[in-house]
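Before anything else, here is the set of structures, which you'll find just below.
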Structure P
Amino acid sequence: MSKTQTIQKILYLPDIHVPFNIPLDPVWEFAEDWKPTKIIIGGDAHDFTSVCHWIADQSRVLDGGTVAQNFEELRIEVIQPVMKLCKSVIYLEGNHCRWLRLAALANPNGRGYWELEKNLPRGITIIPENIAYHINKNLCYMHGLYTSKYHAAQTVHACHKSVIYGHTHDAQSYTDISPVDVKVSHKAQSAGCLCNLNPHYMRNKPSRWVNGFNYCVVDNKTEHFWDTQVYIVDGEFWANGRRYK
């Protein structure tokens, strides 16, 4: 078996929240250099403001366009670049994505038109909200389950498996070692976000948010993995020995 067959290279892109995203060209440039074998879009790739319940409550004061416009923005900013970079693309449904289903339930005219599976290209695998995408027996990816102060510890204790996830918009890591077998360990890593750290709806409130993403090398033979958390500061970052900006 060749090296290319035994190794997976996974790029995880958390919480992009188009149109509130940061410039993504440096991330695409890194992906071109690193050549991932799989790209996982970690959910909430678009903010889907058009179906936000807050807008409905405020008589569309914060108008988010239409569902069709939201999906077109998502296609241009995220889907098209990702599909050019990698043949294997996974989309983890996030809580903002759930708004599409809730809106379709409330408005029958949207049923069969607004759901993710009706608007993402064929070839992208969609994983339902709160369901893990398993790489092997040791590692899985999720959108995210918790937003508490110690969500990484909560996540690893709930899943009993190593998890890389988003949702919280911060970068937090927690490792749990088995007391009966020190060779058994589980890690939870939140990967930050790729959106503006102070969008208008935050109203300048303090947060733990950081810009970043995660990339991971997986040995398919041993099922071991090595992930790297990347921090983006003022639009630039170092990854794999190179500066991107």
Structure Q
Amino acid sequence: MVRIAVVQHVAHEILGTFHPLLKDAGFRIRYVNYGRGPHTPLDVKRYDALVILGGPMGVYEADAHPHLKEEIAWIQEAIALDKPVLGICLGAQLIAAALGAMVKPSGTREIGWHDIDLTPDGVRDPVLGRFQAREKVFQWHGDTYELPPGAVHLATSPTCTQQAFRFGDRVYGLQFHLEVDKPQIERWLRLPANARDVEALGGASWAERIREENGRYLPRLERASRGVFEALLTLFAR
């Protein structure tokens, strides 16, 4: 049985639509939940793959969130052991940091539905190549990262160059959120912790725009993300 360790930083950032696919494939999932406790040990050697989810903190805020240093060490160990690693949003930034790249505020926030474009390497990639050359994806971030040394740049957007990368053939960082569904997006919009982000972009009118666009873009995202997640299942099980 394939065993997956999933690092969760806050209660509202979850595996989402990826979770049932992992369960249906018979994978065993163990959560390391920093929303519930400040320190949870993880023996990376006991797991076949590592997934790092998103969160509101920055990689550079490790003094306030010491577990970020632990996570970077786990990522480095998993990579050294040639285990598959997937990072989503903050998770992608942590992988980048583990590989020696700088993570920093981007100067602009991508929140809501935005286009990403695959690079030529992205089009050929066995995982992200399940996308069309341009896809509308859901974003919620204000930080970005430099492309790690030795990594392959897979996707970009007009406001954030680094949207996805691959390191080797078993490590993926995705800045955007493929795992969201309508209830999850609604929860993010209503969270008091996210109110400042929403207000900065237009408050209630911005939230309503996102809700309106959900109907247009979520069905395609769910189809596209399923293809990407199925490719990741194959990677995890290999």
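A short reminder: the numbers here are calculations on the coordinates, not readings from a lab. Keep in mind it's a predicted model, so treat the numbers as computed, not measured. Cβ atoms are built from the backbone, for glycine too; each structure is taken alone.
Worth pointing out:
- Comparing volume of the Cα convex hull per residue in Å³ across structures P, Q, the highest value is found for P.
- With respect to mean projected area of the Cα convex hull in nm², for residues 122-177 alone, the largest value across structures P, Q is given by P.
- Value 3.0, calculated as distance in nm of label points 7 Å out along Cα→Cβ at positions 74 and 226, assigned to which of P, Q: Q
- Answer label among P, Q for the case where P(r) over Cα pairs in 10 Å bins from 0, in percent, for residues 154-209 alone, calculated from the coordinates, equals 19, 34, 34, 11, 1: Q
- Structure (P, Q) behind the derived value -11000 of helix-only ellipticity at 222 nm (-39500 (n - 2.57) for each DSSP H run of 4 or more, over all residues; to 500): Q
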